[in-house]
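The next part holds the structures, each set out as structure tokens.
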Structure I
Amino acid sequence: MAAHLERVPLFPVEKDCPESVVCITGATGYIAGTLVERLLLSGHTVHATIRDPSRASHLQALPGAAQRLKLFKCDLREPSSFDAAVAGCSVVFHTASPFTVNVPAGQVQERLLQPAVRGTEAVLGAASRAGCVRRVVLTSSVAAVYGDAWDRGRGHVFTEEDWNESCSEASMPYSYSKACAERRAWEVCAEQQGPAKWDLVAICPALVLGPPVSPRADGESVELVAKICQGDFWPACPRMGFGVNDVRVVAAAHCLAAWTPHASGRYIVVGHDVWFSEIAAATARAFPGRVPKPLLPAPTPLVYLVSPAMGVPRDVVRRCFGKLPLHSSARTSQDLGLRCGCVSLQDTMADMVTAMAKHGVVRAVPAPGPRGVRIFLLEAAKRALFDWPAQKLLLTTVSVALVAVLLAR
């Protein structure tokens, strides 16, 4: 059995589904790569849209790719470029969307909103013109559900009925772009005319982690975990809460949304509501002596001060730090038969770091013991002296001082 399926095996509806031709947009993306792998393992033919063919070699190496993977060069800014990829497909998985948190104010329209909204219109337009598409599965996000964990008050558990109405171009524009793109998708779906109509299902994951198919190191999730491994969040880490799920579970949710006849509307796919320190601690437990476990929360005022130099917008710190979002995936479990927390956080992190080491994104994890600790300390000292900006060094120095004060008590 392929490693992908060891954690999340194929469901009966996937096994019973006839082999089909499907399209995946943005196929070199983090979620999309695992989705391509799962669909190929299920026997389907995959039309994968990409912007840069030179970045698709990892997809071509997947089992079944030589026979059933076809690559199409497409661009979200060119509406007609998706027509050839969608032709002959019964299902379209629209995963392509810009993902960047730190965007200059004057570039929000160009880099986020226009690609997200117009790209969605382009793909859905191609689905309508094809005449053979029966369902579109949209990769949305809990960013389309809420702006921050207290949008509806402390303790509110977010469901598919909630919408993000608190973000804008000026405040957390990435979340705003996800809400705009999903709303536009539902509008286009409702505007369909004629007999060849498709239905729409939206998948809303939160922070997606787990083993990447791609060897690239520039994805947001991969970059975050690489920073955990290299000690950027030691001795202190941000006090920030996340909904988390394994990328293999998210891929399964897409497939179940495609093949389950009664699937409809939105589905939140979140397995664990955790603090960032729990993610780092789970990673450290999987690799003792190599990945350092944070000792205390970083002071939020200090994080706010230095956040621009660390690539984190201050409105994210102001709105999201110190808050733990709560999600309900009950509808996903009931309709799709998927238990979103079926992969433990520790298994997710262990598999992710192992895959990243295999790809060369992080160094191979040495054996536990004093040698591993010495290696980490030497690498941390080198980064502090030569790689870190002054603001990061200040944050670390203050955090170490706080640890020393606590230990002296």
Structure II
Amino acid sequence: MPMPKRVMALAAFILLALGGYGVVRFVAPANSREAKVASVDLPSAVPVVTAAAEVRIFEDSVKVQGNLRAKNFALVSPRSDGMLEDIAVREGDEVVAGKTLLFRGDTTNLEKRVQMARQDLLAARFAREQQSASVQKTDVELRRAEKDFARFEALYKEKAVSKSLFEDKQSAYDQLRSMKQLVQSGLSMARETERKAASSLAMAEKDLQDAYMYAPINGVVTKRMAEPGEMGTRGKPILRIDDVGTVEAVAYLPGQFYGDVREGKTTVRLGVEGRWERSARVTYKSAVVDPTLRTFEIRTVLSGDEHSVVPGVLVNMRVVRTERSGVGVPYEALLERNAGRVLFLTDGRTAREIPVTPGLETGGWVEIARGEVSSGDAVVVQGQTRLSDGAAVAVRGADLQSGTVRSSDQTKGQ
């Protein structure tokens, strides 16, 4: 090819290349601007998690801490002073009322006293029998003397006997009458002596019986405060027995709530977090508010289980002041906006902002005292901070039927 033709072909190729580059520079920005406009015009859905509104029981309650203690307990002490010969139980032993022997006092001296009292009673009984026989003998002699006196009195009136003989019979009769009074007095004294001897024997036997101390109530020995060989003193406890089958929860409330608590009617929720929870009624309310602490005492009775509901446990207590049923939502569903409290309902596509007035709160749920929320409505509980009224939503991890919120991992697994 001649040199001029090669130059002309190269120049044409360069012009063509420059023209194509200009076209690309002009078209590409235009397409980019259109994509940006399109991305602005198409709204993006906000991912949210929902739960269903439910009808629940809501409570206005006062939270306090209380202690569990045995409702029935006994501090067992000797009935008389003396050495403790034996203590038959230890801490943790179960006892049965009237059957389990707890401890035994000084029985040696008491047994001797019983033997002596029995001998005294036998002697008094013998003396009473002798005196009774004397009374019977005197009665026989008195009746005979009475007949002699009557016969000689008649003879004396007829002048058949001398005055001296008549007076002898009269004197003998009078003496026997006095003797009868004397022996009857002796019999009464012998009977009284016998009665005292019997009473002394009964007391000695009672003291001996009291030396053997049996359990006064059913329960468990929780404290042992003495050992065999030590001196026992009347009124000084040797053992403590607690009936762990029935326990009492005791707490103190501020005086301002005194009028809200009624015996037999006010409900108390109590338990140990993560272990157990029960409900019971207030069984006792103190008659007055303590003027120093400005508190009053309440008690409620529970059945013990010997595992977790036992005396000495610290329990959380909620004293219910008011209780009512209403539509509620999880507490995290509520938002604070300029107009007040709101929440968002959704039909699965868009969100609707609902102004509400919250009521009572119980167990992480809050009552909707005022607001257009019905049982079963899908309420946004996560992602609502990014929502506005009418915003598009994409529900993630919610069961609209049960209102159960599930984790994102569980949602992906489905």
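17 is what came out when relative contact order in percent (Cα under 8 Å, 6 or more apart) was calculated for one structure; which of I, II is it? Only one of I, II returns 17 for relative contact order in percent (Cα under 8 Å, 6 or more apart), namely I. Identify the structure, out of I, II, from whose coordinates Kirkwood radius over Cα pairs in Å was calculated to give 22.0. Of the structures listed, the value fits I.
Looking across I, II, the calculation of mean count of other Cβ atoms within 10 Å over residues 109-116 that yields 15.1 traces back to II. A value of 15.9 for Kirkwood radius over Cα pairs in Å, for residues 213-316 alone, calculated from one of I, II, originates in structure I.
Read-outs throughout are calculated quantities, based only on the coordinates presented, and are distinct from any laboratory measurement. On a predicted model such as this, the values are computed, not experimentally measured, just so you know. Cβ atoms are built from the backbone, for glycine too; each structure is taken alone.
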